[in-house]
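Quick heads-up: structures coming right below.
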Structure I
């Protein structure tokens, strides 16, 4: 069930109409969240519900087992990781692994047909599997570390894992943060409810007005038969940078707004990443819940900065790239960021840049340029295609003909400009203190008027209604 669908609006209307009746008692609250979330998730394919329940209940049992039998904690943690990572591999990476094996063996002169043996049902990627498995693993890892006591109520755990606002595309909410909050409930104030609705409307506006309208122009250039010119690829890549940010931060805004309307607070997931002055800062601002997950559960356990920091950095970023998709393009995207993070570490560029006026001025544009070139790997269908596009953009190959009329890009360019202006306005607004804690004051007149204008623009300026980009991960 897509957030930007009439079916979801009907679903949300029914849920929030009933929520005040069931949210006061813990058991009814857990049951309501779980049932609603399974209906929400099962709308794609009811079979996916069985996978979600299977992995979730397995981790619930493993968590209890660690508390009751501490000497078997390592074995139980290994079982938990095996179930979650095994499900990820089977549904997300098995076909990729089989095709890669076929390519390697064919190149060695001993062709195999491993991919032919992969069952057809594996090609059905369950929505959000990468998100809810990471969320579930955070639970068992924290129980193993002793930083979280396991819950003894399976409904409590299922409500945490399946909570529909963040189920399929995050933010990735840690068990130690959300499980205790679900035990109690405080009705949101009038200001908090208005803040929640405002956040959701902004999220929808980012998605249906900015991201969806830019998507058509990006697709027409990146998928053009015979390729496009270097100039068009530059324009398309800039538009894709805006598209993916508006698409994913828009989803996060909607998810956080839904949770706030329920009386809960999800962590900030995007903090104006294109204003970053270093690649490290970019990852502190982009998909924050995922980058901190990899930091806490991959980078630091490998040794962090204490031992083989560069190696740990590369392993973490390559795994982050692979997490996004079963393709060498995503691995290359992770390697691109690892490269520049390594350069920053070795040269101490961020610290040096801040010591000069020129460095402070050039830092953010340089980081944006590097991020922009990295998006080519993310958006291209193949590694060869990405390298060809980069070659055209950098003038290293003969320029393709203009397969798109520049006049056709006027409307997308206006949406791009509109998105940039909105980002600048929200960045200035978010510099104010306490922006994450709604007050009890009334919203006044201008704010409802602004929300109303956004709603009207969503109705009249919406794009073709694409699925959210991160649903494929």
Structure II
């Protein structure tokens, strides 16, 4: 617990404490007795007139099994930022909801905000469907409108709420990896042999002209797992581990997916695939060994990739999952973009405010990596509200591309709050006390920084100002707050 709690920090989380008590159907007297405080002191803590002390926080974790970070982290700020994304839509331009009101709602009615977020995502999905039908002739016999969350966004929300850490998967994968070590030193051969001997599944690496545009294909009827030759060795190992997750731990995947997504069948199946991928990465990089190596190397991604036989992106992804209470790693976020700035992956063990619409900020050197393929770039960025983040970025590739075909180009950024940067090998020569920071925004539509040379659109919450006599650095001028 010492890696989580700072004894000097005052923690005011009264509404969350009150919600916990009500969720457990406890009276103040009963909870006070279990926490070894007086009912009057518990009352004061619930009203934010007294901080939640470290002993109380420890007892909350021990008695009720809650994560202390739920009380220590400013989840209110995250909820407020999420709602500000929604309220930035022109649909709400005249609503006049202030930040103070959002703070009150986030503290005292968080379930209401979650419901509003789901409703808005359903609206956004319906709007995108309508816009798509303008370009493609709609079925004249279809009159109903399909409303609901995008399955992809629903799964991303579930991963974010869990901080991309799933203990049951890590525990099962760690035990599984330990068993594999006893069976042989070559993970690909060992896992392929396990699939053959225990499940009757033959693993074959086939030429690209046979596999065509498929990287992996499991033929259920012929009991064959076929992998394209264009996949590098880490990719091949990952695909075999994925098949083992499905074959040996399907019940665990189903149970966890059903628990977290009970209604939407498409989202539940996508979540099952996501969990199988998580399991595969955890088999290649078992939690305890990987965490120990990450701390010892200063989270050197390339060294860890060599040590565990993984790719740069696989290691970066694994770093976002280190949330075990007894061995917690740096809470990283990860974002992957293509050369056009489209976000195809985002994971976070912390509170980085991802944009849910549009691309990322053009001032972030994540985009500069395409001009220097394979080189790791570092940067300290500052968001508009003042938080500072340390990030590394590098281009990655998923597989070998045959000559004459389109080669997909991606870049990955891995980052953390600047207070953790001193634990990273990449920041050891930087002055973290007075850092050189790059002011960035979440996205142009939500950023209100004036005079930005990279601005692609005006902020939606600020009136556009047009002046025929002046041309500034930014193509858009607007009234500043």
Structure III
């Protein structure tokens, strides 16, 4: 049996070493040298110097392949000893005005993947004019990562990972590189947790990750076990966890720097369903295959806190996770039960597969007791969000325009896609119950909206924003800096929102 504690820090072994290189591109002595060219622009000085050193081979190959600098267009060739590096890759950057942070990460990530495919242990990325060194280094680290912890080596072809990435530019890049390392660790932690199988990533595993944050300054960590959760009267978390042999955990990480105003704090709340069978309203076998990722909200807030507590922003931040499994059992909660939530509100259960909103409701009410200025919850909550917006956008809900604008701006700054959705009073009425304060399920249509409106009932007087990350939390294929599996979506938005 795989013991989850054995993998708490394995993500650290998946990180490549990030650094800078202040020399001329032609003197880079690593495995792969990566150059970029904007669409319909002349080659950079670095490209011209490299081409000259190769006797014009790069420009000839680019002409033969009709290279125009379009996004992800590539030309690659071995240097055959004419340069200290072993291989050169020229990539299209697209239009200069469109070279946003995500495309900058993609640029470096594609280089890292080429190096991995060619079994070259280091890459050097020439910083394109106008690009951010942090984004370039971050993209290299994220592109080079893959979840391989549980894969045994093939003697015929042992596993290979790119060990280092250097950003090639003049000037001091130490601050940019240091920030990239912190962000990379945070996103990769989130990716790893979301990708891990459910016998590895358990509620206690999430608690262990949270406890590790307590080693940082200005941080306190509280973990409630099953008995404490029952004593608190967290009826949603209690009910959903009843059918599992694994005990639930309720996690609160508090970052409070000296002088921070507690009333200006933000609370990051994550859904931590480490496996969702659907409960007694059981999912199909196919529907359960990815339900290890139903804690994507929890992994995002824990990943974000990993960065926040190291970057030490001036505002206080809380991280709250309600973690459990949703399993069928003789003691599992049932359709038609009426639960008394932590807030005191009663909820009639219409479907046990609408469980995430129940644990989130208790976590959101707990957050209201801290009196933050903003509660933002993240959850892989509904398939309806995926149907509405596809796999690349997150559905954003808020009843306050200013808060919605603030979160949208944070997402735009880091190039994570958010789309504001409506809160419809008529749909809210479909959550009414004849024998409780409300139900846990609205009508079939607008399921992402009614799920958000259910959560809205528990926010109290606090500012609130809900992010349904069901679409972008997981990817089924490699795409730029995104790997197959958990994506770590939301981590960078939350770090930006915290002012870190």
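In this comparison of I, II, III, the computed figure 19 for relative contact order in percent (Cα under 8 Å, 6 or more apart) is attributed to I.
When helix-only ellipticity at 222 nm (-39500 (n - 2.57) for each DSSP H run of 4 or more, over all residues; to 500) is calculated, the result is -21000; to which of the structures I, II, III does this value belong? Answer for the origin of the read-out: I.
Taking mean count of other Cβ atoms within 10 Å over residues 257-264 as the criterion, the largest value within structures I, II, III is that of I.
Values in this text are rule-based calculations from the coordinates and carry no lab data. Since we're looking at a predicted model, the values are computed, not measured. Cβ atoms are built from the backbone, for glycine too; each structure is taken alone.
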